[in-house]
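**Q** These are the structures, in structure tokens.
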Structure P
Amino acid sequence: MPGTSPLSVRISDDLKDGLSKLVESTGRTKSFLTNEALRQYLEQEAWQIQAIQEAVREVETASEEDFIEHEKVDNWLASWGSEDEMEPPR
């Protein structure tokens, strides 16, 4: 196949059985299904890493006024459900 490379991996018996059942029920090859699963996993992980990196950049460029002190948030959360429930800190 052009544009592909062989890859040998060890998988658990339950994954192997599940893959075999999916091959049988879909008519797709093990290679196709494995490629699709890996592609989806890599896309998901890349999205998550990108989101984390963006959040870190936002925090690094934020000023102190952009944050609420932990103690204020903790006190607010502790007041939930009580008669003296506090307004959210600002």
Structure Q
Amino acid sequence: MATQDITTELKQDLATLRADLGNLMTAVKDLGVEQGRIAYGQLRETGERARVKARETQESIEHYVEARPLTSVLIALGTGFVLGSLLSSRR
């Protein structure tokens, strides 16, 4: 009889353990989903700020080029020459 009581008690403990493990897995999954949503929201917000900053920079460059066209052309030529020199294969 004692072994049967122990077996029954072990089965009950295992059932409780399974239920607890299931609850723990659900809680971890829910936490992961929530953290994913938070990270996604932050990433979207960061991306939006980057787009705004890029747009502002583009507009700033456009205004500079419109105000100083000759200087802008000379800067572009100089930059192209330097990049071409750096990237050319000299043998």
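**Q** Assuming -34500 is helix-only ellipticity at 222 nm (-39500 (n - 2.57) for each DSSP H run of 4 or more, over all residues; to 500) as calculated from a single structure, say which of P, Q it is.
**A** The structure behind it is Q.
**Q** With mean count of other Cβ atoms within 10 Å over residues 15-22 computed per structure, which member of P, Q shows the largest figure?
**A** Across P, Q, mean count of other Cβ atoms within 10 Å over residues 15-22 peaks for P.
**Q** Still on this model: Using distance in nm of label points 7 Å out along Cα→Cβ at positions 7 and 39 as the calculated read-out, with 4.8 as its value, let me know the right label among P, Q.
**A** For distance in nm of label points 7 Å out along Cα→Cβ at positions 7 and 39, the value 4.8 is produced by structure Q.
**Q** Can you tell which of P, Q yields 32.8, 101 when Rg and Dmax of the Cα atoms in Å is derived from it?
**A** It was calculated from structure Q.
**Q** P, Q: which one has distance in nm of label points 7 Å out along Cα→Cβ at positions 23 and 71, as calculated, at 7.1?
**A** Going through each structure in turn, the value belongs to Q.
Just so you know, all these numbers are worked out from the coordinates, no wet-lab data involved. It should be emphasised that the depicted structure is a prediction, and the values quoted were computed from it without experimental measurement. Cβ atoms are built from the backbone, for glycine too; each structure is taken alone.
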